[in-house]
Structure P
């Protein structure tokens, strides 16, 4: 009789432990899916500092070339008028 009670208690404990572990494993899977979705969605809306600096440097280089062309054009116009 004592053995049957002990088996029932042990079975209930292991059942609850198994249910709890399965619940936690499902939650971990759900969180991993959410993290993966976040990793996929973030680059669509946000840019890294390195990418931003690279893009700004490219824009500044283009503006510098444009400025040089405008300066050259103005010098040619002034020399043509002289």
Structure Q
């Protein structure tokens, strides 16, 4: 489970067995988790984050999108996009 970014209270990471899926990150804070697509930044799944916090997470993903995709490609190759 490589962590690719820490920003404020959030940890952004991949699961090592998900390389066949489209590029995405999981975001964790406390007991909340979300899955965010990277190609077209959007919420794939949300478990516990309120709407206003998801909006903040999406802004962070857009801000760091290039480095997150680079980390995905470096870890899995470009097949997930």
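Quick note: the coordinates plus some simple rules give every number you see, no bench work behind them. The structure displayed is predicted, hence computed values, not measured ones. Cβ atoms are built from the backbone, for glycine too; each structure is taken alone.
When distance in nm of label points 7 Å out along Cα→Cβ at positions 6 and 62 is compared over structures P, Q, which one is greatest?
Structure P comes out on top.
Determine which structure produced the value 1.4 for distance in nm of label points 7 Å out along Cα→Cβ at positions 14 and 70, calculated from the coordinates; the candidates are P, Q.
Q
Name the one structure among P, Q that mean count of other Cβ atoms within 10 Å over residues 22-29 of 20.4 was derived from.
Structure Q accounts for this read-out.
Using the calculated result 12.4 for Kirkwood radius over Cα pairs in Å, pick out the matching structure from P, Q.
Q
To which of P, Q does the computed value -11500 (helix-only ellipticity at 222 nm (-39500 (n - 2.57) for each DSSP H run of 4 or more, over all residues; to 500)) belong?
Going label by label, the one that fits is Q.
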